[in-house]
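Bear in mind these aren't lab numbers, they're just calculated from the coordinates by the rules spelled out. The structure presented is a predicted model; accordingly, all values stated were derived computationally and were not measured. Cβ atoms are built from the backbone, for glycine too; each structure is taken alone.
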Structure I
Amino acid sequence: MSLQVDQFMCRSDNFGVLIHDPQSGKTATIDAPDEGPILDALKRNGWTLDEILTTHHHGDHVEANAALKQRFDAKITGPAAEAGKIPGIDIQVADGDTITFGSQTAQIIATPGHTLGEISYFFQESGLLFAGDTLFALGCGRVFEGTPKMMWESLQKLMKLPPETTIYCGHEYTEANAAFALSVDPDNAALKNRCEGITSLRQAGKPTLPTTLDVELATNPFLRPADPAIRAHLGMQNATDSEVFTEIRARKDRF
């Protein structure tokens, strides 16, 4: 039986995400950006919070850790590499570890770059990836603590997951990411079609997430540095994939 997922907005552009295992009745929040919307979502669904699964230490992902832990005695899991920066952490995990959530198991994938210790959670049975601020719809996280090479290596790990994997990310950045994607991959018909759909969703006040890995592989320029059309557009036909990715990331930072 697959996990149930409730996605909702927090703060200005953060996504809150609750996951619920119907078999065990357990509920977790992916990160804890804002207590109020999380409490509202729990009440709406009739769920009680058991766990907080933290992707990285930034304040807009851990701000409600302490309040939720006090209210529900929720267990907090997070990256061992950032344990000292994650309020209330109980369980420290690293690349290759697995955790049990209710009747399901999540694989921990180290995805540094945005921060040095960021992790993603992959629930293979349900086909769900919670990528935090590593992978976005049509984008990737800004490289604050790591290096572009580190981020590209992290994304390559996620690219190897099953193409039908459903992806939840930390922010609603897709419309801005779409505008940039067209600037480096202007002749991609699949990207053009997707951007039209994104505009319609946002005009209707609807979220652009979740996405799927196969859609990202076809349209997200940060996953496509090997693409000949992107390389030609950038004038980097003979560069390495890592070098092309670094250039794409640098252009996005200036966009």
Structure II
Amino acid sequence: MAGRVEGKVALVTGGGSGIGRASALTLAREGARLVVTDLNGGTAEETAAMIRDAGGAARAAAQDTTDEARWIEIIASIEDQEQRLDIVLNNAGVSNGGKLLQDTSLADWRFVNAANVEGVFLGTKHGIALMAAAGNGGSIVNISSIYGKVGAVGSVAYNASKGAVCVFSKGAALECGKAGNGVRVNTIHPGFIETGMTRDRLSKEAARTWSINRTPIGRLGQPQDIANGVLYLASDESSFVTGAELVIDGGFLAN
């Protein structure tokens, strides 16, 4: 089925690589106009150029998702240039760096939670505001993790941040439902996906083998596996889905 998000405008954060890039390319291929942002504006522009080279419409911007002033600028630019916003993928985030609880400083904790929770909060808040004002409804997709549902050694700050994303999104979904603004809010919970964030860990044979062995489907996930889920939640095919958790983990959580 082609054109599954035809005519929609999508904002993708962390769109310069990995899941963000795969999702931006997938949404563009299915007809959306893209605004791609990343802390690294250069990689965001690379993604936008890939979309344009394939015949799609996209522009890029540098964005620190923890900076509310920058969110206000980005949303205002979308209102001015695209005149609508239908999809927000809050994908930008950071890892815990494998630090054990006793080795995690308050600064470490705040860094991880600022990127993974505050960025999602701001993207959801400001995305909903523009969607509601336009009256077209919309879809907010927030990237959580399997480690937002279960604990892991060396991942306490990450666990806390991704768990917060999950429950925060449910609350936002309920508020949108009560307001009747047509905005849906859902989370995706990736398993072990080969991205730039996981490359160092998964390049170690022991970690790679452990991750594959814990994944019943027998392989690591790829960014496209998550992008396919993003497309579903972004499209009207999921019009009765809100406050939900889409787990894409090769069976990890079934263990």
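Computed over structures I, II, FRET efficiency 1/(1 + (r/R0)^6) of positions 66 and 226 (r between Cβ atoms, R0 = 35 Å, to 0.05) reaches its largest value in II.
Which structure, out of I, II, was relative contact order in percent (Cα under 8 Å, 6 or more apart) derived from, given a value of 13? The read-out comes from structure I. Out of I, II, which structure matches -10000 when helix-only ellipticity at 222 nm (-39500 (n - 2.57) for each DSSP H run of 4 or more, over all residues; to 500) is calculated? Source structure for this number: I.
If distance in nm of label points 7 Å out along Cα→Cβ at positions 10 and 42 comes out at 1.2 when worked out from the coordinates, which of I, II was used? Attributed to the structure labelled I.
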